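Have a look at these structures, which come just after this line.
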Structure I
Amino acid sequence: MRGEEGAAIFAGLFVLLIFAIAITIWILLIVFGIKAAKKKNRSPHWMWFGIHPFGALIVFIVMQVLPPLKECPNCRERVKAHAKVCPYCQRPLEIGAPPATG
């Protein structure tokens, strides 16, 4: 009888440990996903999909793969980092380039 109680306690503690590890990984995916989004000038609100653990994993992977964006100094829209001209206001995005007129 005593051995069965000890085994049940051990099994319960093991399940709690696995649950704690899973929760920690889930939270870390959300935190690192937000950091990756901010680093690439993307909206960190994508991590709201992290409410579900698999959503957190998927969005984390997507944030790692997406190319970075930069902000147009004229209209403040986010454009691809390699863009030479803002697709919204047509202003040149190169450093030292004269602003577009008209």
Structure II
Amino acid sequence: MSLPFKKEFYKEIEGKSISSEELVKRNDWERFVFAPFGINRAEEHFEWMIKLGILRREVDGQGLTNRVKLTPLGKKIVDQWNGEIPRAGIRERIIENFRRHKPRI
């Protein structure tokens, strides 16, 4: 599994939630992502990680919000690495991209 964000991102959302819009508008985005991307791509990453059980949507009085938080499973996975989470190679990223976007038949 390759995670799309740096370890600092996961540490940041342990205690508070963040939306895709807030993430891409941050001046210090380099701390959280390997390469810049827009709101739609951030949302795609969020959705994928929600399916994997690493992130969850924050809930308020009116239901689900557009903000995400780290799940206990996500914390366990992220805490496996002492340093930065290793970035997947190009081959692994291509395979994962196909897994994410394969058509349902």
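Readers should treat all values here as calculations from the given coordinates under stated rules, not as data from a laboratory. Keep in mind that this is a model prediction, so the values were computed, not measured. Cβ atoms are built from the backbone, for glycine too; each structure is taken alone.
Rank structures I, II by relative contact order in percent (Cα under 8 Å, 6 or more apart) and report only the one at the top, that is, the highest.
II
Output the label of whichever structure in I, II has the greatest value of volume of the Cα convex hull per residue in Å³.
Going through I, II one by one, volume of the Cα convex hull per residue in Å³ peaks for structure II.
To which of I, II does the computed value -18000 (helix-only ellipticity at 222 nm (-39500 (n - 2.57) for each DSSP H run of 4 or more, over all residues; to 500)) belong?
For helix-only ellipticity at 222 nm (-39500 (n - 2.57) for each DSSP H run of 4 or more, over all residues; to 500), the value -18000 is produced by structure I.
With FRET efficiency 1/(1 + (r/R0)^6) of positions 73 and 89 (r between Cβ atoms, R0 = 25 Å, to 0.05) derived from the coordinates and found to be 1.00, which of I, II does the value describe?
Comparing all candidates, it corresponds to I.
Taking distance in nm of label points 7 Å out along Cα→Cβ at positions 25 and 65 as the quantity of interest, name the structure among I, II where it is greatest.
Between I, II, the highest calculated value is found for I.
Of the structures labelled I, II, which one yields 3.9 when distance in nm of label points 7 Å out along Cα→Cβ at positions 9 and 33 is computed from its coordinates?
I
Output the label of whichever structure in I, II has the greatest value of FRET efficiency 1/(1 + (r/R0)^6) of positions 17 and 41 (r between Cβ atoms, R0 = 41 Å, to 0.05).
When FRET efficiency 1/(1 + (r/R0)^6) of positions 17 and 41 (r between Cβ atoms, R0 = 41 Å, to 0.05) is computed for each of I, II, structure II gives the biggest number.
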